[in-house]
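*Asks:* Take a look at the structures listed below.
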Structure I
Amino acid sequence: MKNNEQKTAYQVRTTAIIWGCSTAMLAICVPLTAIAQSGVILPLAVIIGASAGTVAVWRNTRKSDSNKIIESQDRLTAIETRIIDLETICSSQEFEQERKFKQLESEQVDLRISNQG
């Protein structure tokens, strides 16, 4: 729930910044359109740009969250598979025999060193 609130707060802050800048641009555009006699093209472009930016912010965060969930599920599945494989390897008799052989070899080396000294 807290993560969802943080996401919404981020979206609201970003939207406020977008529309704050757009308001400033509109304040500059109105006198410019009167001077240049360009009509409503500049203010309309500012409003469309701000609207598109707002839509992108609100849609993009939803997609990135769902992508993160899918990636997390894939990682969890991969980790579970690896754990199962490792458990299989460690519980096999061959692994146990190999471990005992290595232990015997190290004991023999220790005995040889102590006999030489």
Structure II
Amino acid sequence: MLIEFIVYTAIAFVSPQIIPGVKVRGIGSALLVALVFGLLNLLIGWLLTGVLTLLSLPVIVLSLGLFKLVIPTIIFAILLKITDFFLDSFELEGWLPAFAMGFLFSLGSFLAHYLS
């Protein structure tokens, strides 16, 4: 859990330099983004995962399960947009930066689970 928090903070801090349309005002804001995102993921991430998996079941079957790799990115993008709504020091200008940052968070989550 702590490793995930550190990885999410690092990604939130570095994302504005990599992805146009992402604005984070300093390391304190990156810490807040990681905290709020982590809480949202804990509270509603499981629900979004279940609903999205159920709704996309035909696509998962047709793609032979490969679409299951895309689901975390979609969920993280939705959670990041909700985080953007709650924090004034974090801004996502549209869905494309949210999906790009969601992809980075998805890779970070994989890395954190691999390290722990």
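*Asks:* For which of I, II does helix-only ellipticity at 222 nm (-39500 (n - 2.57) for each DSSP H run of 4 or more, over all residues; to 500), calculated from the coordinates, equal -34500? Could the numbers behind the result be given before it?
*Replies:* Values: I: -34500; II: -23500.
That value comes from structure I.
*Asks:* Work out which structure the value 38 belongs to, where relative contact order in percent (Cα under 8 Å, 6 or more apart) was derived from one of I, II.
*Replies:* Numbers: I: 22; II: 38.
Of the structures listed, the value fits II.
*Asks:* Can you rank I, II by volume of the Cα convex hull per residue in Å³ and just name the one with the largest value? Walk me through the intermediate numbers first.
*Replies:* On the way: I: 233; II: 101.
When volume of the Cα convex hull per residue in Å³ is computed for each of I, II, structure I gives the biggest number.
Here, each number is a calculation from the coordinates, and none is a lab measurement. As the structure is a prediction and not an experimental result, all values here were calculated from the model.
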